[in-house]
Structure 1
Amino acid sequence: MAPDTHRNPSREDIFDPAHYARARLPADAPGALSLPPWCYSSDAYFRREVERVFMKSWNLIGRVEKIANPGDYEAFEIAGAHAVVTRGRDGQIRAFANTCRHRGARLLQGTGNCRAIKCPYHGWVYGLDGVLNGVADMEQAKDFRKEDFPLVAIRLEIWAGFMFVNFDNDAAPLSATLGDLPDKLSGYRFEDMRPTFRHEYDAWCNWKIVIENFLEYYHTPTLHLRSVYRQPVGFLGQNAGKNMVVLPIEERAGDYVSFFMPHEGTRALLTGDTGFPPMAHLEGKIAKGTYSGSIFPNSMFSCHNDCMWFLEIYPLAHNRTRIVQVGCFPESTTKRADFAEVSKRYYKRWDTVMGEDAAMYPRMQQGLENPLAEAGPVCHVEDKIHDIRRRLLDRVIGNR
């Protein structure tokens, strides 16, 4: 069956729903296609994603531990929106637009600790709660009142130590996005985990390439042949390959996709390495495998019986993405005398596999930017990424 899309449509034509009819078919439907290449290479399409997805969704910005103390802050960017998260003297965590209310200068950069937020241009001073406390030479400005110009607040909610922001004041609460996921993952006790590993880098690729890479194992026998492919998973079902697995998408009530891989031991290490004992409090299903998934639109997680790790995805442009990988262990594990030595084995695994993936991202982008590229067929083990694509099309093209 020939693709129902054509190459290089006009800027306006890329939003014609007819181009996406086969991309919106279920993954197992005859003739189902991946997204057209321009969904990864077009700045116009990316701007539509920014407007309809990232400005209206709950975006993960990391763990509360990175602003553990009063006065701590971190500046961040999501799809062109510059913001800052702070911990006030009252211990409260808040998020604000990272721009002065006077002439718009960016206030803070990177991470740090401060007693107040001072504009580097005209010296306006804001409290860590966003209140404008000090201005210079504004006495003669008619009807000016400091209380009318606090920093612009951004909605922030916390689940189990994970911080999420939403730029839309009318959006449903975070609980609507998470749905029943907190119940599924409550046994891991994320509140008692502590981040000990962080790797941040920029990738020359569209943000969806990173999401899709995480959610499918089809590339494992090729890209990870010398690393995690040495841990056979085994296809389940007819016509199955030797070392791959069909992991069905779990039923869910929320804006996420999750799947469970049953196995013995941990898969957070490379073959031959030994690690920490399993968490003693794990019970039932989660004690016997790995729980993985993605919370729409910008986060991925992988939960093991001895640790968990997650990705924060920050789209910067249609062809550039900032990726932050964080590894967490139970606090009791981090206090072990051998933690520094044994944890290096986990870090080796995470660095090795992420390095293999990162080297492929630019090649994926280059191929998708080729004017000769066309949408391709959907493999049955790409059901998770196809689920995300269809949800994305509902918003970007379907305007839901």
Structure 2
Amino acid sequence: MKRVVILGGGSGGAAAARRLSRWSLPGEVEVVLIDRSPWHDYRPDYLWVMTGLREPDEARRPLSLLTPRYGTRVVQAAVTAIDPDARRVDTDSGGSFEYDYLIVALGAVVRDDPVSHGLEAPWELDFAMDARKRVAGFEGGRVVVSPMETHRCPPAPFEVAFMLRYLAEQRGVLDKTSLTVAYPAARPMQSFGPLMVAGFGGFLEQYGIAFEPDFHLAGNDREAKVLRSADGRELPYDFAMLVPPHEPPEPVRSSPLAADSGYMDVVLPSMASPRYPNAYGIGDVVAPTIGLGMAGVFAHLQAEHVVSRILDDVRGAYMGELYNMVGVCVMDAGYMGVGVWCDFTDKLAGRATDPDCRMLGGMRVFRALKVAFEKYWFANVFGS
């Protein structure tokens, strides 16, 4: 029996555990999943936690459910070191785990930063709860939403702005509210191609939300309530939602698996380390190195592909699942949902500079689709 160790219980890690159980034969693999948290968080729910549409326990499930459902051994511990030469993972519990195959799904880590501290957008569950308290007292004013740099879910800052606009209208304070997305690129969603730029630009115009281009957030005068960009521009605010900076997890950054950026280095389409072919990376922990956005849908599809490669290797067969480089994202704009479809195949293969992206909204049906997928995810992976 081969041991597969999965690091991280997010979208990619949970999907990998499920697939290994569903696709493997009895006695083929032992699966160990290690995560510092006892919970699997469904991150798209964080915005609804902020707005009071979900409570924290509705946005997560215990990772321990994977044990009776799939036979996965779940270890609650923080990964402290990855030694791919010894094929071993060390944890802060004092336990070490040897592996035959490794799936690294540790994501990206939000870094505490003085610029965004206390004004964080809902990129973690505790940030969402803090944001809920701030939103509860919202009475209009100058609203600024700004990501600091590369972050999870590229469209989400716009989704935050759309939801705050909806909130202002529902509370009857839209006439004394101005909204601005201050963005670290010349155009909205610039790296996703011209159709996405036009689509998001059109929605911003439709909702009366200003766009501040090339705004690289570098300072925050809290007393004067002014954000400053790296080039010296100033943007006053009464209410700010700032996406904090992200960084690679330390166990990856300090291991031989890391690229120069600190995120894990992998080869496409296998998602395997170029030096250690039995070590795979999926999700946000590899997104910057392969030129992909950080999103749970990509982690999910990569997990399926990697699991098929592992089982092919175990069986000596080579008919693995094709890596599907297509992603779908659905945003809640308050009044309606906005669907986004992207095919990254040509971009990741170096045949195109931009992914092939299309907007599929907005319509109310897409908002219902977002709710439906949340229910499907929990039922399909955790049985509840």
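For relative contact order in percent (Cα under 8 Å, 6 or more apart), which of the structures 1, 2 scores highest?
1
From 1, 2, which structure was Rg and Dmax of the Cα atoms in Å = 22.7, 80 calculated on?
Going label by label, the one that fits is 1.
State the single structure among 1, 2 that was used to calculate helix-only ellipticity at 222 nm (-39500 (n - 2.57) for each DSSP H run of 4 or more, over all residues; to 500), giving -9000. The partial results should precede the final answer.
On the way: 1: -5500; 2: -9000.
Value -9000 for helix-only ellipticity at 222 nm (-39500 (n - 2.57) for each DSSP H run of 4 or more, over all residues; to 500) corresponds to 2 out of 1, 2.
So log10 I(q)/I(0) by the Debye sum over Cα atoms at q = 0.09, 0.17 Å⁻¹, for residues 25-248 alone, computed for just one structure, reads -0.47, -1.18; which one of 1, 2 is that?
Of the structures listed, the value fits 2.
For FRET efficiency 1/(1 + (r/R0)^6) of positions 41 and 305 (r between Cβ atoms, R0 = 25 Å, to 0.05), which structure out of 1, 2 has the highest calculated value?
2
Read the figures in this text as sums done on the coordinates, not as results from a lab. Since we're looking at a predicted model, the values are computed, not measured. Cβ atoms are built from the backbone, for glycine too; each structure is taken alone.
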